[in-house]
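*Asks:* Quick heads-up: structures coming right below.
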Structure 1
Amino acid sequence: MIAERLLTRRLRDLRSQQLRLEPHKPGDLPKPTHRGGYLLYAHVPFCHRLCPYCSFNRFPFQQDAATRYFHAMREEMRMVADLGYGFSSMYIGGGTPTVIPEELALTIDLARELFDVGEVSTETNPNHLTHEVLDVLDGRVDRLSVGVQSLDDELLRQMKRRDAYGTAEEILAGIELAAGRLTTLNVDMIFNLPSLTDDILKRDIETLKATGADQVTYYPLMVSPSVEKPLERALGKVDYQQEERQYRLLSGALSDTFRPTSAWAFSREASTMIDEYIVDHDEYVGVGSGSFSYLGGELYANPFSLRAYAGAIDERRLSVDAHMPLSRADRRRYRLMMDLFGLRLDKRAFAERNGAPVERALWAEYLFLKAAGAFSRDDAEALELTETGRYLLVVMMREFFIGVNGIRDLARARLPEDERALFEEGMPCNTPARVPAPSAAFD
């Protein structure tokens with residue numbers, strides 16, 4: 001698809017000009033400019049197995065280090081509350097947030113106490129779909145997102161997930177156990193994996209439709225420089241030529257059971273919560289090592305070092321230590337992408353927020369998408385997407401998250417050598433994370 005190639009090239013050119021992290025005064029986060037409406041993001045960077053395609057801040061799980069980390073993150077939440085922030089929703093990502101369910105429960109309970117949080121979403125892995133974990137989440141979590149990625153045992157083996165998280169049969173048993181326990185059960189899958197054939201993709205989709213999952217999110221494979229070589233060794237070279245074909249295949253195959261609720265999320269019910277919290281929230285605050293905040297048109301980063309994170313909290317200050325300023329054009333492009341990714345851009349709201357109509361504020365982007373056949377609706381009120389438009393938004397989000405992964409790579413480059421080694425592929429799961437204990441006051 002010519003439009004995909006042109007769009008990818010343009011986005012990568014923009015990314016090469018913009019990608020930078022600047023030092024920021026330690027602990028300095030802007031105060032809220034309005035009451036409520038923000039989203040709270042909490043990052044739990046521990047996994048039992050480090051997947052070769054993942055660029056998120058994550059470390060091998062170790063019980064004592066993870067327990068201390070949860071305590072420190074709750075202290076950081078108290079500091080955010082002291083700034084006056086209010087949050088309508090909370091999203092907990094990782095890593096694997098459910099590595100210690102009881103600590104996760106305490107963290108969610110505190111968020112509701114401090115901020116009057118409403119909806120809560122959390123990620124997990126298939127091996128945590130057990131009665132013990134689900135009992136803890138029941139009544140606390142509204143949307144549970146399970147990182148399945150594939151239901152093909154050979155692909156699971158290549159991704160080093162089968163031994164850690166279960167066979168396809170075991171994963172499906174866990175999904176059925178979790179179905180109906182929470183408001184929304186989402187299954188995360190990946191398409192455009194080098195070894196993913198169309199037949200495997202179709203078989204996975206038919207299997208998912210027969211489960212009790214409320215939602216399926218199909219992400220394109222997104223590869224940052226830090227994981228490109230390990231991924232190629234494990235899975236093979238990425239071929240973007242098949243990406244559009246597989247997107248159209250999965251979109252059509254899901255359509256008799258699920259309807260699009262974002263460019264890559266498909267839900268049984270239109271009102272189901274979606275994975276990308278940044279669609280519904282203009283601004284958010286991140287707590288935890290490796291998390292980001294987006295406030296006042298700037299991106300703020302917390303340290304990726306567990307040692308630096310614990311040290312900041314022990315000194316009774318927020319851990320933010322870097323930021324990336326965005327130009328007005330950057331902020332407008334970001335909002336265009338987020339709104340359209342959610343399938344509808346409200347033209348009046350965009351103009352009020354950005355000081356100009358979308359047709360004038362981003363005339364080149366608007367005309368490109370229009371010429372490519374992206375819009376099923378384009379009137380005075382809104383832009384809405386065709387299937388081609390949804391795929392182009394998948395391309396935009398793919399490049400956006402590759403860029404975010406590049407920012408993570410910059411942050412990770414500042415890690416001390418011993419912590420950076422823990423990120424590498426193949427580290428055993430019981431490798432100590434060597435995190436200094438925060439003060440006893442956190443206990």
Structure 2
Amino acid sequence: MENKDKVIVHIGFDDIDTPHGGCTTHYASLLLVKWIRERDLELIDYPNLIRLNPGVPWKTRGNGSVVLRFMVREEDEAISYFEDAVSYLDEYLREYGGSWRLYSHPSIAMYIGEPDSVLQWFSRKALYDLIPLDLLHRILSKIGGNVRYWISGKGRGLIGCLAGIGYRMTNTDYTYELLVYRSHEYLDRERMVDEKSVLEMDKKYGGETILNYDYEENRPLITPHGPDPVLLGIRGEKPEVLFKAFKVLEIYEPTPLAVIYRTNQHTDAHLKEIRDLSEVYIYRSIRVRVVVSSKPRRIMGGHVIFRVSDGYREVDVAAYQPTGGFRSIVEKLDVGDEVEVMGVVRPHSSRHGKTINLEKLHVISVKPKYVLENPFCPRCGARMKSMGRGKGFKCPKCGFKSRDLVKIKKFVKRDLEPGWYEPPPRAFKHLMKPLKRFGREKKSFPRVYRPRNFILFNNVFIE
């Protein structure tokens with residue numbers, strides 16, 4: 001229950017991960033445990049993991065920001081939390097960040113009160129579009145008194161912090177992810193999660209979890225491959241099922257920390273629905289209804305390319321080699337088919353124009369296909385033969401001739417039905433919504449909610 005005498009605080013973090021170590025969620029999880037154990041932290045939500053536009057060219061790994069939302073008695077208490085977060089970030093980067101200044105621009109932002117309409121607009125735009133620094137500064141000038149921040153470098157990380165803060169997910173779709181972290185001494189070792197147990201987990205809880213295993217290539221999808229501290233991540237529709245699924249796994253290394261995040265992963269939140277191809281801007285994530293204007297072709301590297309049109313403009317669409325059998329579906333498209341294409345817009349180069357990197361395909365309608373066949377002889381019923389262009393037909397059986405008969409149009413069943421098509425699990429990015437989630441979208445979440453039993457610290461739940 002919300003206390004009217006208290007102040008709502010949102011502290012966002014971004015760009016703490018580097019190619020050589022560190023992780024924004026890991027830092028935020030450790031900080032969260034620290035605050036729960038040392039301070040009377042009154043959370044109003046699960047920790048939020050907000051994935052932003054995957055098309056941003058300078059993003060690190062998953063382009064995600066983290067937000068902790070809680071209540072305090074007064075603004076001075078909020079400031080003390082913010083200062084503690086900055087101090088702890090310095091400690092964390094010394095231990096995990098390596099040469100972080102070469103790769104990232106860590107940022108922390110604090111916003112007091114409910115995000116206003118300006119910040120909410122900025123957050124939605126950051127989900128699908130490229131945010132220039134001058135827009136960031138204009139937003140800061142408008143929200144001014146409600147925000148305090150610490151940045152490194154030019155402050156690109158601040159974009160993620162503010163975008164995460166403004167995206168509350170109280171009236172949008174969301175999922176959950178249980179992130180399990182490694183001990184420091186195991187960071188440079190192979191992740192020791194038994195593959196057979198991942199299969200067992202998927203068979204038992206696959207209906208309530210998301211993308212655990214790729215059966216086409218027979219490999220787990222819950223374990224990352226980089227040097228970051230994440231051992232594994234299990235995604236699902238409800239928080240209570242995630243720890244149940246986790247208990248099925250056979251893990252042969254310590255798991256000192258596991259935290260459930262509420263997130264916009266696998267919701268397609270990044271896809272901006274546009275009216276026509278005039279709004280296809282580079283690095284943007286879009287969905288648009290168009291007509292196929294060229295037959296798909298497979299090029300060097302195994303990629304499949306085709307063109308689409310809105311009646312005035314055309315753009316290339318690509319299904320890349322890692323999408324496996326999905327490319328075979330794409331190759332069945334034909335000129336005139338009406339489709340909805342979704343994905344990130346790749347900039348043009350010397351070898352190609354702007355290209356939509358296809359994430360999912362919605363075939364709305366397929367153009368009827370037919371072949372022309374010679375007519376049947378009206379006298380004996382045999383198939384007639386052409387006597388040459390404009391000369392009519394002759395029956396090879398009875399000799400009947402005619403200039404009046406014409407070829408018969410025979411419709412051929414297309415090997416492609418209207419419907420939704422998606423790539424294999426290994427080709428999914430964080431925000432892409434699997435077809436299995438269609439119809440399971442959530443529409444609301446309490447503005448103030450106190451999560452329980454969502455942190456395992458040294459194998460014990462803490463609150």
Structure 3
Amino acid sequence: MDTIAAISTPQGIGGIAVIRVSGTDAISIVEKIFMGNRSLHEIESHRVVYGKIFNPDTGEIIDDVLLTIMRGPHSFTGEDVVEISSHGGLVIPRLILEMLLKAGARLANPGEFTERAFLNGKLDLVQAVGIKDLIEATSLQAVRLARKRLDGLLSGRFDRLKEQLLDILKEVEARVDFEEDVPPLDFNTLENSIKEVISTLDDLIEKGEQGQKLFEGIRIVIAGRPNVGKSTLFNRILNEERAIVTDIPGTTRDVISEQILLDGIPVRLMDTAGLRKTQEKVESIGVNLALETAKNADVILYVIDSSNTVEKEDFETIQILRAPVTILVFNKIDKGIVLEEESIKKITGQSPHFWISSLTGEGFDNFVRGLISILREKFISTGEFNLTDREKGLLISARNDLMEALKVHRDGYPLDIVSFHLREAIFRLDEILGIGDIPEKVLDKIFNEFCIGK
């Protein structure tokens with residue numbers, strides 16, 4: 001492979017920048033622009049040396065640097081790697097990179113260092129995604145999930161699942177190839193074995209979806225009728241005047257969204273238009289958008305004006321807005337509570353509910369503590385790992401293959417058809433891990449999501 005180079009630290013003013021070089025000619029290329037006490041080819045692997053970067057065309061000294069030399073295969077990429085630690089800033093790192101490119105290196109593509117680590121067998125695709133997750137993590141919980149990926153714990157789950165399927169496949173194919181030499185296959189044993197793997201896949205998919213919310217953010221939608229204080233609640237949670245608040249119903253027309261952390265939990269908080277029947281065209285669009293947004297919510301905060309009677313539409317809307325978690329927020333308690341006890345019981349049912357004043361803050365701290373507790377119980381505690389859309393899709397495909405294996409066996413098809421579907425499920429797991437021939441376009445899609453320099 002050719003030699004690549006890139007700045008691995010964020011651009012901007014900072015004390016130190018790191019420029020990474022990887023490839024067969026990494027050491028030779030760096031030596032063309034480095035002035036030290038001895039040749040870099042004489043330096044032992046995993047040693048740090050001091051020297052100066054200079055412009056070979058003019059002899060001008062550019063910067064004092066530290067070089068870290070890591071010879072392959074004992075490096076991140078599995079190739080010879082040199083990391084140049086220079087002073088930070090906007091100019092010096094770029095000057096060094098430009099000189100490396102002139103000396104024979106090529107500018108690395110996004111994620112190309114990690115891609116080379118995968119291609120050279122330093123990690124699998126599941127671990128590679130863990131590096132991206134570690135960089136993009138916005139909470140301690142997300143860091144922990146990324147570490148599990150990077151340490152190979154999630155890969156181990158897929159490996160064990162694959163071993164289970166290989167054991168089943170071995171029993172099936174023994175009856176295909178050596179039917180006269182082995183006893184008949186027990187139908188119940190085969191079915192129970194496949195069902196066990198399907199159950200494991202279901203568990204992986206469910207927990208993986210929950211874990212992914214630590215990276216995407218738990219989607220919390222504030223919904224309710226017009227003028228019940230949704231935008232005021234939105235602003236108070238954010239602790240800033242983000243949404244326009246007026247006494248005029250229908251002020252909010254679009255979905256306003258902010259990414260925040262609630263006690264370390266990543267949340268995407270969304271304020272929506274008031275839900276009501278309206279003939280006004282723009283507001284009607286906002287109402288429809290609010291309904292669509294709420295349908296995709298993980299949590300709905302349904303706000304009710306406690307200083308007014310509960311409207312029939314509230315009962316109807318709460319039934320429509322089905323979400324994994326619905327929390328009722330009785331707002332405007334500073335104006336006095338006029339809701340009847342019978343109405344309160346009817347509308348709350350088993351739903352958690354809180355009494356607050358978004359305007360004065362009364363009851364707000366208790367509401368936030370309750371919300372955080374619910375998020376931890378419903379989402380964080382069940383998130384043992386995360387799955388990308390690609391991984392989830394492949395697991396679903398593997399599950400479908402196993403369901404088909406069960407069906408064809410029950411329908412009396414030959415065992416080689418059952419074997420085919422078992423093999424397809426195994427291939428899906430191999431695709432997740434990056435085993436076998438993975439199309440270049442798939443790798444490009446995965447690694448192009450990484451930053452340059454990683």
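Since every read-out is calculated from the coordinates, none of them should be taken as a lab result. Quick caveat: nothing in here was measured; it's all calculated off a predicted structure.
*Asks:* Where does the value 53, 25, 19 come from, among 1, 2, 3, when semi-axes √(5λ) of the Cα gyration tensor in Å is the thing being computed?
*Replies:* Details: 1: 31, 27, 22; 2: 53, 25, 19; 3: 50, 39, 16.
Here the read-out was taken from 2.
*Asks:* Out of 1, 2, 3, which structure matches 6, 19, 19, 17, 18, 14, 6, 1, 0 when P(r) over Cα pairs in 10 Å bins from 0, in percent, for residues 78-333 alone is calculated? Provide the component values of the computation, followed by the final result.
*Replies:* Working: 1: 6, 26, 34, 26, 8, 0; 2: 6, 20, 27, 29, 15, 2, 0; 3: 6, 19, 19, 17, 18, 14, 6, 1, 0.
Checking each candidate, the match is 3.
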